[in-house]
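Have a look at these structures, which come just after this line.
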Structure 1
Amino acid sequence: MISRQWRGLALQNEAQNYVEHLRTDTFPKLRALPGFVSASILSRPFGDGVEFLVVTQWRALDDIARFAGPDLEAAVVPSEVARMMIDYDRRVKHYNVVG
């Protein structure tokens, strides 16, 4: 199993909108993809905003390619999400789940 991790720092007044976007737009689309296993949203106050770590789990890297395209480490950040952010990762990290 592969864990895909992305970090974003949302504007304070956009944090709840971002969570809502994940729950109503992104996660339903991911659930429809073969090989998608699960998703988690972690958050904490940070500086002038709210930092999020979005962790998705996938069966294999080939499954992630259906979502991310051929550049597996490219972050998939829609323009409406980018506008909610102070800063965000342009590249994601993948980890093998070992336990």
Structure 2
Amino acid sequence: MEREEVPPGRAVVREGDDAKRFYVVVSGLFAVSQEDLGPRRVLRPGDYFGEVGLAMQVPRTASVRALTPAVVASCDQAAFDELLRPLFAEDQPSE
């Protein structure tokens, strides 16, 4: 994963853009919003975003903007597919 510092006010992803990375909030706060619905929620350390676009191969479904100085860790589609996609699968066999 790659670490990235994000200044307040900067958008990490924008609704409608191509989905290229999955993100985990390491520090700081982020606002999630959608054009049609407005503000949706606030993300805190430990939260993640970007999985919908990568898992479903659709454009970004929301915009995510830093509210405070923040840090995210992210991975690309290949790492997501190999390491994380199985965690989001609905039909995982139980042990």
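Which of the displayed structures (1, 2) returns the greatest value of mean count of other Cβ atoms within 10 Å over residues 34-41 on calculation?
Result for mean count of other Cβ atoms within 10 Å over residues 34-41 over 1, 2: largest is 1.
Given that helix-only ellipticity at 222 nm (-39500 (n - 2.57) for each DSSP H run of 4 or more, over all residues; to 500), derived from a single structure, equals -5500, which label among 1, 2 identifies that structure?
1
Identify which of structures 1, 2 gives the largest calculated value of distance in nm of label points 7 Å out along Cα→Cβ at positions 10 and 82.
2
Who wins on distance in nm of label points 7 Å out along Cα→Cβ at positions 2 and 18 among 1, 2, i.e. which is largest?
Structure 1 gives the largest value of distance in nm of label points 7 Å out along Cα→Cβ at positions 2 and 18 among 1, 2.
Just so you know, all these numbers are worked out from the coordinates, no wet-lab data involved. Predicted model, so just to flag it, every value in this text is computed and none were measured. Cβ atoms are built from the backbone, for glycine too; each structure is taken alone.
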